[in-house]
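What follows draws every value from the coordinates through simple rules; no lab data is involved. What you are looking at is a predicted structure, and each value in this text was computed from that prediction instead of being measured. Cβ atoms are built from the backbone, for glycine too; each structure is taken alone.
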Structure 1
Amino acid sequence: MNITLVRERDVSRDLDKRIKEGLCLCFPDDKETFSVTRAWHNTTPLWILYSDYNYSIISHIGVVDRNIRVGDQVVHIAGIQNVFVLPEFRGKGLCDVPMKEAMDKAAEYGFDYGFLFCIPEIEKV
């Protein structure tokens, strides 16, 4: 699987459109939002990782820059957002490798931790 990392400032209009199409397919309840923007709760990723097949984005991870407070300590977090794998490609480990690459890049950039809110069915991610 070929995984591509792109800093947000380098995302082309075409790539943006293809990612939004994948988001709309995977999150139909949020289609109204994702048909217009990839920013979740007005937060645009710092960088993205994706894989494609036949000109479709089949998996995607967005990484946002956040500082959160844990007790008295401020922690620099690589927030994970807009994670998807197209339904026909699920169950093949297409999220594991890009997630590891996202966290390796976060460590390289000096983030303390990665953080993903998710539903119980995908806690293993």
Structure 2
Amino acid sequence: MQYSKKVLEHFTRPHNQGLIKNASGVGMVGNPVCGDLMKIYIKVKKDKQRGEVINKISFETLGCASAIATSSMITDLAKDKTLEEAMKITRQDVADALEGLPPIKMHCSNLADEALHEAIKDYQNKRK
């Protein structure tokens, strides 16, 4: 299986990995077929001009190289975005930012955007 240099970079040196204590929101998703499990943590800050912004984000992932790379990349893509901007990040955005994923591994990028969206929903539900 051929991985891009970007995928290998995010797999071997993942960005924003680890637990955030007292996270504003947490999203956890898994794929029972392949066994991948992702957890995304966000901290949200209110910005007077932009609204609610993800100012800190991290992940914990159990899975293959693609699962770890997509988790790392989604944190880079979502950091400093408003909640509305982050909710628009798609699996294709993640795959494109990683300069492609093998077709058999595209389901991993599905998990990354789903985990992010679940973390945002968790935050919003806590605020209600």
Structure 3
Amino acid sequence: MNEKDKLDVIFELQKKLDTDIQERRNLDFPMEQWIQKDVLAMISELAELLDEVNFKWWKNEKPVDEASLHGELVDILHFFVSMCIRAGMDADKLYEGYIAKNRENFDRQYGRSAKKGYNVLEKENDK
């Protein structure tokens, strides 16, 4: 059995949802405006996520509702994947970009990058 990659499935489902919403609501914006709208929606979802993890130090803490926390993360993923699709990225391009950036982030942390200011040893030597 040839099972589809989970990230590919997420991208396919998001593309179907975005297309359905655009067609049913007769929405037509340039890519830049769509991304602006997705960023604003993601900011709203990030604020909802923040509310789930007791960031308000002036309020009594409440137990973290794991289901709500997970739900907000999924909402954020919806808008993130929409932005990827609108920007011309598919699951493969996102994966490849992530792998390259992850490697670079590790290289920065271990002083193997031309980009300075990340290496822990540099910080220790500054003391």
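Some values worked out for this structure:
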read-out: For distance in nm of label points 7 Å out along Cα→Cβ at positions 72 and 96 computed as 2.2, the structure of 1, 2, 3 it came from; value: 2
read-out: For relative contact order in percent (Cα under 8 Å, 6 or more apart) computed as 22, the structure of 1, 2, 3 it came from; value: 1
read-out: Origin of the value -7500, where helix-only ellipticity at 222 nm (-39500 (n - 2.57) for each DSSP H run of 4 or more, over all residues; to 500) was derived from one of 1, 2, 3; value: 1
read-out: Distance in nm of label points 7 Å out along Cα→Cβ at positions 8 and 24 derived as 3.7 - corresponding label from 1, 2, 3; value: 2
read-out: Structure from which 43, 18, 15 was derived, Cα extents along the principal axes in Å, for residues 16-55 alone, options 1, 2, 3; value: 2
